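For reference, the structures are reproduced in the following blocks.
Computed from the coordinates by the stated procedures, all read-outs in this text should not be read as laboratory data. These numbers were taken from a predicted model, which means no experiment stands behind them. Cβ atoms are built from the backbone, for glycine too; each structure is taken alone.
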Structure 1
Amino acid sequence: MFAVILCTSPRQEAGRIARALVEEKLVACVNVGEVNSYFRWEGEVQEEGEALLIMKTKAGKVKEIIGRIRELHSYEVPEIIALPIIDGHEGYLNWVRESVE
């Protein structure tokens, strides 16, 4: 089980990406929140209002999700990271397993 994390700007991309990944049964659930990101890009410090997506999925889907986000996302180098879920409420984890194909 993994949580895939993505920051996106413009924030309007978040809903489109979230909906596509849930509809395609690549992820069980996507939480979307607003964040302010500070980062260095092309030698300059940038500040950007972004949407933070936290997506829950099966381990075997991570590479496919990364590929799909790259197709849907407007950034040249989107932040996409995957973190293992080492434990949690078993009922919820079972729901995630059943929701992802």
Structure 2
Amino acid sequence: MGWALKFYDISFLYAPTPQAKGKIEREHHFWQGRLPTYFASEKITEIESADPHIHDLRLHRNAHEIHHELRQPPQRAWEQAQKEKRSSLRPAPACPWWD
């Protein structure tokens, strides 16, 4: 694992303040509250069949639900950050493990 993180130039940044930690916890709480109910209503009992639903739910949330701090959907905030060159994402290097 350490070799892979070094290869991809990934380092961990732990939440440095209680406020930052709270943002992370709110996101976990959101999904922990929503997914069990959704899976029960859709009669999803196997993780393999849940994956496509999780993907669709994440896309819907990012595109349509208003983030309480940003006052806009997360996708719109992301597009705005990219437009303003406030993104530090970079392409992943070619990986020796996968084609």
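So helix-only ellipticity at 222 nm (-39500 (n - 2.57) for each DSSP H run of 4 or more, over all residues; to 500), computed for just one structure, reads -19000; which one of 1, 2 is that?
Corresponding structure: 2.
Of the structures 1, 2, report the one carrying the highest value of distance in nm of label points 7 Å out along Cα→Cβ at positions 17 and 33.
Details: 1: 1.7; 2: 2.3.
Comparing 1, 2 by distance in nm of label points 7 Å out along Cα→Cβ at positions 17 and 33, the maximum is at 2.
Using the calculated result 15 for relative contact order in percent (Cα under 8 Å, 6 or more apart), pick out the matching structure from 1, 2.
Structure of origin is 2.
If Rg and Dmax of the Cα atoms in Å, for residues 25-64 alone comes out at 14.1, 38 when worked out from the coordinates, which of 1, 2 was used?
Matching structure: 1.
Of structures 1, 2, which gives 17.1, 43 when Rg and Dmax of the Cα atoms in Å is computed from the coordinates?
Details: 1: 14.0, 46; 2: 17.1, 43.
Checking each candidate, the match is 2.
For distance in nm of label points 7 Å out along Cα→Cβ at positions 1 and 73, find whichever of 1, 2 sits highest and give me its label. Write out the running numbers ahead of the final one.
Values: 1: 2.4; 2: 3.5.
Ranking 1, 2 on distance in nm of label points 7 Å out along Cα→Cβ at positions 1 and 73, first place is 2.
Ranked by distance in nm of label points 7 Å out along Cα→Cβ at positions 49 and 81, which of 1, 2 sits at the highest value? Let's see the in-between values first.
Details: 1: 2.4; 2: 3.6.
Looking at the calculated values, the largest one is 2.
Of structures 1, 2, which gives 14.9 when mean count of other Cβ atoms within 10 Å over residues 9-16 is computed from the coordinates?
1
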